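What follows is a set of structures for review.
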Structure P
Amino acid sequence: MKTCAFAKKCGGCAYINKDYETSLTSKQKEVSALLGSFCKVDEIIGADEPYYYRNKVHAAYEKQNGKIVYGTYEEGSHRIVFNDDCLIENKRASEILKTISKLLYSFKIRIYDEKKGTGLYRRTLIRLSEETGEVMVVMVVADPVFPGKKDFVKALLKSHPEITSIIININNRRDSMILGPKSMTVFGKGFIRDKLLGNTFKISPTAFFQINHEQTEKLYSKAIEFCDFKGTEKVLDAYCGTGSIGICLASKVKSVTGVELNRESIACAKENAKCNNVTNIDFVGADCTLYMERNKGKISFDVIVLDPPRAGTTPEFIKACGSLKPSKICYVSCNPVTLKRDLSLFENEGYKANRIVPVDLFPWTEHCEVVVSMSREC
């Protein structure tokens, strides 16, 4: 068992200095206590390798006693906890962060001061794929003028030839937003590609994509299993993002309609479908509740799959689902607390949970994903 000396300060991994099985038992008990009244909760699906799984790594920077430090913020503060060997972050990403820190020092790049609003370099965002080997580095700066930019990029690539894209993002805001609105690709294509269940997905700096490849495949596989597709179903993929769930299940159904409000995500979803030669899926850029309400009587679905943010979905969305009367609903949740609230509302619309399983998508943290299968009661 590995131990982390920074666990108390960081606060990100509540279970990191305990046995992994202990953390799984705790999460199982929590989910069962919250959701056990709806139906029996299956055994939690743990990770084969619970360390170094994060394929998206973000580090903030500051000066401490004259030295450049980077890492995550201490819980409840904006003080950085320096940890150059995080036990849940991808090892290659950690090595790249070390190199960038050294280059910032050797190139005499000023670190951004949050209180004063001065300096240049603010953050580094790294996204990578073990499946394709591609690595994206996003360097977040406060000003478009980056002294020695070409030489800096050249030196970074010399140390890490595995990097396939380097992007400079301009963020001069005085809030906690990680990325600003303007980016410049200075090396590569400006994105990476990853694979899930045999499908390839384009990942831009801002695109949502699950951060644990192994567990995401287990999560999606379980959702598909719960739906028990026969090949004739019309599926609504709500909160579809870049289309990952819908594309992964498309080969098992007649058709899929993905609905997502974010325009950039919809553009990526369409490109992902084309890349994977998936022809039985369409994507709609709209609020899913409004889409269902405005098209009532014109659309019908056998199955609705939803994967909303941590806040869960809304009573209006659930009522709209009830009015469409699909035979099955599959809910992928990243927050068991809001899931409990939503399942009660789904019951009011005539949907009963028949399978619930937790998936440990974020080992060592307190977070847990849950897949729920619901059927319409006649």
Structure Q
Amino acid sequence: MPGFVNAHTHLELTHFPAWRLRNGLDYHPHRFVDWIIQMIKVRRGVTLEETRTSLKAGINACLRSGTTAVGDIMTSPDLLAAYAGSAIGGRLYLELIGQDRQLFEPRLTKAVEASKAVNGGRLPGLSPHAPYTLHSNLLPDIAAAADQMQLPLSLHLAESREESDLLFDSSGPLAEEMYPLVGWQDYLPAPRRITPARFFDAGGLLGPSTLAVHGVQLTPADAALLKERGVAICLCPRSNERLAVGTAPVHLFNKLGIPLCLGTDSLASNDSLSLWDEIRFALDSYKGALDPEELLVMATRGGAAGIGLADHIGSLETGMRADFQVLQLDGGCTADRLLEVGRVNAVYLNGVLTGIDGFSCSTDSGVDP
């Protein structure tokens, strides 16, 4: 069958569990903001070389579980070299964060320049991180750069109640705890009475080439706005459960006809990088809103469309890149049985067998042995 497309992940965080233990932080945060604060503290002690090593481990973990393309968020253009020598496909989104224009403009310029160097069967994109990490006056600059360079966008949207509180009246733990930690307290705006979706829309970032990730706290009106703008949504159910932010209103998305795909997010908020595991969890999480066949489509053609590569990957057709996984399944082949007893025996990238074999669809640890 086609290789899976993990439409949203942060492969550079594959070794995050080990980094956290190294920092003496042997706990899982119970609040979204506690998790962000833990992330910031841990990342401050990680070197660039350690991050590159972690990213390479993430690529291998993806391949072991049948994923042949990714929508990977990268915090620095300096990490692009970690993909050298790998034939895994997909789109590499260069992350954009900031509040101060003087600091942000060089970052945007560097990201745009670095996007020209993305190669090896992969294409570039930009990732305006989230409504709580970007100043509103920077969004038009991002929109203009993306339009000029024809760079698709991937952005975190409506992931938590804390995000919504910050955008509405500048209150809550993000304003009170995270902003002071990173020195952004002077950039906290007056109450705006706006939703995360309206925030990005006002900045010109919602369109047919935009992938919105999470969407847990989207209101019906905002979901309708995304449909109107042609935005696709990437669901990350295990990450949402781990961070206790809620469950995406998939029934609403289906009713509106919003294109959907799947992502694992990172090992900072998940237990594996396996989309097989993600599909099984989604079956229970969304209470019958998505059946096995629909989820398999989301993990293949849906993911390819979500990262803007539907003409190249995601299905087994003439003219497509030959990315596929070979599965072992005794007896009849149905989507249910694939999820129950299927086994990934081999993975091919662009028609070439990788060195991966004999891995169960359900046992990817996400870390190199």
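Quick note: the coordinates plus some simple rules give every number you see, no bench work behind them. Predicted, not measured: the structure shown is a model, and the values here were computed from it. Cβ atoms are built from the backbone, for glycine too; each structure is taken alone.
For which of P, Q does mean count of other Cβ atoms within 10 Å over residues 88-95, calculated from the coordinates, equal 19.2?
Numbers: P: 19.2; Q: 25.5.
Only structure P yields this read-out.
A value of 17.5 was computed for mean count of other Cβ atoms within 10 Å over residues 8-15; which of P, Q is the source structure?
On the way: P: 17.5; Q: 27.2.
That value comes from structure P.
Given a computed value of 5, 25, 36, 25, 7, 1, 0 for P(r) over Cα pairs in 10 Å bins from 0, in percent, which structure among P, Q does it belong to?
Values: P: 5, 22, 29, 25, 14, 5, 0; Q: 5, 25, 36, 25, 7, 1, 0.
The read-out was computed on structure Q.
For relative contact order in percent (Cα under 8 Å, 6 or more apart), which of P, Q scores largest? Walk me through the intermediate numbers first.
Numbers: P: 16; Q: 22.
Sorting by relative contact order in percent (Cα under 8 Å, 6 or more apart) in descending order puts Q first.
With FRET efficiency 1/(1 + (r/R0)^6) of positions 232 and 328 (r between Cβ atoms, R0 = 35 Å, to 0.05) computed per structure, which member of P, Q shows the largest figure?
Numbers: P: 1.00; Q: 0.65.
Between P, Q, the highest calculated value is found for P.
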